[in-house]
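Dropping the structures in below, format is structure tokens.
Every number here is computed from the coordinates shown, using simple stated rules; none is lab data. Remember, it's a predicted structure, so these values are computed and weren't measured experimentally. Cβ atoms are built from the backbone, for glycine too; each structure is taken alone.
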Structure P
Amino acid sequence: MTLFRTVAPGAMAVSVAEAKANLRIAHGSEDELIGSLIAAATEEVERTTSLALIDQDWRMTLDDVPRSSMVRLKRGPVKEVLSVTAYGADGEARVLDPETYLLDSASAPAGTTTPAVS
């Protein structure tokens, strides 16, 4: 299983202004450093917890569908599954009908149940 972020967060988890207020910094000479520290801290928390702090899109690839047909989504929380593409033995791609799979977003980690793919 491999995860690829396809759409990065549109904002930071904490704004530079919020961080500066918490740190009691009134000048702007450290804004760039504070912004990079926020980004690094956010990335570390997301990597360690497997949680996305801000809305973002991910693509997950699997070598094979598990026998149970339950695919655990390793990054959460999951709001929606945009599409599921399966590849047959001949390498031909097939986008599955959304009616054929179910997102279980209440579980942690979230998962989808897919039909058997041949």
Structure Q
Amino acid sequence: MKKIEAIIKPFKLGEIKDALNELGIEGMTITEVKGFGRQKGHMEIYRGSEYTVEFLPKIKVEMVVNDQMEEQVVKVIIQAAKTGKIGDGKIFVWPIAAAHRIRTGDRDEDAL
């Protein structure tokens, strides 16, 4: 099993959710986060004063999938999230040792 964690632009969430649903991904966790990468934030003007916004709003999408779905899920997220502009985001893939469904006691892939 793999945990896939994608940091994306907020306005891309709907497209990613729809694309993952078409693949059969039924569950995911969404978190509103802030951060920056190479772009180091941006300048904004508020009431005539210029200031730096260092932490940009992003969305973190997390899901656990079986090993066979990893490549497909990553590919779909890249296609749905890509704008071609700086700040499109990152995808991280982590190995998962075990998963448990609390309600039924199912384990590993049965718990997904």
Structure R
Amino acid sequence: MVSICYDNVIYHNNFVNNTNHVEKDDSNGIWDNGEEGNYWDKYTGLDSDGDVIGNTPYVIDHNNQDNYPLLNPWIPPNQKSEPFPITWILVIIGIIAIVGVAILVFFIKTKKARGEVK
């Protein structure tokens, strides 16, 4: 028995290192969500506008194409790494500066108590 599927919406997938990315029997699918599609490691199109989406569709067969192929593998939003916030860098530098000044003051007071500094 052969099942044929129509109008399935398939996007945000990574098709990598496959001999044959898609196997279908006259099926008709929708390979993007109207803005983004899938990452195909065999896609050779260009990105002239810099939006990381190919300018030409990735053709699967005469009935199927991804109109918005991704140029980089898709990473789910909850797995994307956030850049280290500059606020934390400034806080760490501030703490180091305060600790450094406190240590310097401690040593100066210690030397004054011993009579080493006038």
Notebook entry, point to check: Thinking of P, Q, R, which structure, once distance in nm of label points 7 Å out along Cα→Cβ at positions 8 and 104 is computed, gives back 2.7?
Noted result: Q
Margin query: Please compute distance in nm of label points 7 Å out along Cα→Cβ at positions 48 and 64 for structures P, Q, R and give me the label with the greatest value.
Written below: Q
Checklist line | Value 18.9, 62, calculated as Rg and Dmax of the Cα atoms in Å, assigned to which of P, Q, R | finding: P
Check: One of P, Q, R was used to compute relative contact order in percent (Cα under 8 Å, 6 or more apart), and the answer was 26. Which one was it?
Finding: P
Next item on the list: Out of P, Q, R, choose the structure whose coordinates give distance in nm of label points 7 Å out along Cα→Cβ at positions 16 and 32 equal to 2.2 when calculated.
Entry: R
